[in-house]
Structure 1
Amino acid sequence: MKGSGSARSRQMAILRHLKNAGRASVEELADAFTATPQTIRKDLNTLADAGEILRFHGGATLVAGTEYTHFVARAEIARAEKEQIGRRVAAEIPNNSSLLINSGTTTTAIVPHLRQHVGLKIMTDSVDLANLLRSCTGVEVMVPAGVVRASDGAILGNDAVEYIRNFRADIGIIGAAAIAEDGALLDYDVREASVTRAIMVAARNVFLVADSSKFGRAAPFCFGDLAQVDQLISDKGCPEPLRALCAAKDVSLVS
């Protein structure tokens, strides 16, 4: 990515970078494109004015409607931490229970650890996750109607939300694109935010699965607050401010 080229070609390269990374700071982009921070700020302002990105202090992120970061690229971010989280979540799930699991790379990491469970009924808003779950002999899998997002197989739309509202599951397992410093739970896609919000309402117990890098990040749509979560399952790097926030909001933390 070295070499700035013309302003427009650099801006398009910045947009591609954000589609892979989700967000980036001015300093990161300046280093990646061998440009000054002032130049990068101008590029980000141009992209923001065109409605292609969302600016925040010191950097930028994608906006809803921009292609969501590809699933394969996201799966490689904090891979070891997601594996650790997946194992710990599975240990919290009893046999013969009903689950709602939303689309995401962290939630997908749970699947390999469910193969010894029996009597599970799982509804998921992801065709990819459903395909993985169907190989688990002790699992009955359900999916809602809706529009399938090409980048990661998430099922979105009003039909999916209405279908989820029919459930009263034992456990809802959700991910988040970001956890704000005040505890707001955030996503890049307003449609996925609606689906996740429905899962939270339909579950008697809500598990949030998020690696420690999600804390303090930015995304444009809020689907809930940490106070609405019963348990946060994170990794050993969970920062102290997030631990304190869990304590303040009476959220059980597994890390």
Structure 2
Amino acid sequence: MALALTLMPKPAATTALPSSFTRPETTGPLHGRPLLEIHDVHHQWRKAPSPVLDGVSLTLVSGEATWIGGRNGVGKTTLLRVAGGILAAQRGTVSIEGCTPRSRGGAYQRRLGYLSAGDRGLYARVRVTQQLDYWARLAFVARSERQGLVAAAIADFGLDHYAHHRVDRLSQGWRQRVRLAMAFLHRPDVLLLDEPRNSLDDDGYAVLNSQVRAAAARGATVLWCSPRGEDRAIEFDRSFTLENGHLVATA
């Protein structure tokens, strides 16, 4: 995905969160193969008294969903931007199986799905299908595969009824579903989600959690950042808080 941007029948029915989503998160041994490596990342904003990231290291492995929490302003978004290749760390490295954000041909971005906080990446006057098709092109999806992946993303996020609506005529919750569909569309190996629950109703939240677990089941890794402690009620494999520039594991 090009990260300078964070891309019928009636709507598919949604279901309540399965009981498995209440399983306590764990901070035990890693399983699966390492995908995203964040190593000794430092970043300090100009005029700030202390670094917002002070030697953060984290390995995200295939088949896991990880949550990072912490109050607003502690550096969660900065960490995601560094991991997404949007912001260069002042010290430290990020890589996906040895591939870095500076690798040629967008190799790093092709393996990444990124959801920024807010309402970024949407074009107001295009239809949902056009938005997703454009995003698929930015994600380096081959022309022969774009139509199928766009259709699958629309179905996955229950957007069937709104597929031909203009983006600017959707509610905040449905726009958030479009943005989530953009992040998941090209089946990336690494998903970085900044406050993905924002504006979602209960059905949207259930759909999001279902797609997070489906991504992990196919071997992707998911990093979900939010200040909401209640987000940990879903089935995260590991959870952390970001405090004073450091990650602290929570049990």
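Every read-out reported here was derived from the displayed coordinates using simple, explicitly stated rules and does not represent laboratory data. This is a predicted model, so every value here is computed, not measured. Cβ atoms are built from the backbone, for glycine too; each structure is taken alone.
As an exercise: Cα extents along the principal axes in Å, for residues 84-155 alone, calculated from one structure in 1, 2, equals 41, 29, 19. Which structure is it? Please report the intermediate quantities before stating the final value.
Values: 1: 31, 24, 17; 2: 41, 29, 19.
Only one of 1, 2 returns 41, 29, 19 for Cα extents along the principal axes in Å, for residues 84-155 alone, namely 2.
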Taking distance in nm of label points 7 Å out along Cα→Cβ at positions 60 and 204 as the criterion, which structure among 1, 2 has the greatest value? 1
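Of the structures labelled 1, 2, which one yields 51, 43, 36 when Cα extents along the principal axes in Å is computed from its coordinates? Could the numbers behind the result be given before it?
Working: 1: 59, 38, 28; 2: 51, 43, 36.
The read-out comes from structure 2.
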Working back from -10500 (helix-only ellipticity at 222 nm (-39500 (n - 2.57) for each DSSP H run of 4 or more, over all residues; to 500), computed), options 1, 2, answer is structure 1
